[in-house]
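Scrolling down, you'll hit the structures one after another.
Each reported figure results from applying straightforward, stated rules to the coordinates on display, with no laboratory input. Predicted model, so just to flag it, every value in this text is computed and none were measured. Cβ atoms are built from the backbone, for glycine too; each structure is taken alone.
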Structure P
């Protein structure tokens, strides 16, 4: 993904959303096939850890500004979505 960070954001979010939809579909198919709830739970946790590890690996940086505020290049729309998700989550 070459180019400016801001130019790649729609693509990154699209890939992430598409992957999530495919994963949910796969989980539904596995459930219909009779896979146990324990196995589905393990797959869900493993998928979540793998996604976080992948995001961390792809987003690595040695610049403090890029680490804390993404180089100040995140547009208002995406920043607003992240803030809204944080506000609505059970963690806040």
Structure Q
């Protein structure tokens, strides 16, 4: 299994970053889900990290976009067939 994260400052003045996640070498079920936490350990406040997420995209290595559907306030479903085909997730925060 390989998960490779990238953090790319795109607008440092406005504190905007592009985050990428490359997923490969792991058999995934059909329609895997991405989930962001709602709170952090040691803090009893709900932080709602997903409210700052923008432009969520998922593409295959050839650049083909995969459909993504928001299924809860902090959860997204990637609509794809089961298997080991790699993909890259990107979003702005």
With distance in nm of label points 7 Å out along Cα→Cβ at positions 38 and 70 computed for every candidate in P, Q, 1.6 is reproduced by structure Q
One of P, Q was used to compute FRET efficiency 1/(1 + (r/R0)^6) of positions 30 and 46 (r between Cβ atoms, R0 = 35 Å, to 0.05), and the result was 0.70. Which label is that?
Q
Cα Rg over 2.2 N^0.38 Å gets 1.15 when computed on, of labels P, Q, structure Q
helix-only ellipticity at 222 nm (-39500 (n - 2.57) for each DSSP H run of 4 or more, over all residues; to 500) computed as 0: which structure among P, Q?
Q
Re distance in nm of label points 7 Å out along Cα→Cβ at positions 62 and 78: value 1.7 computed from one entry in P, Q; matching entry is structure Q
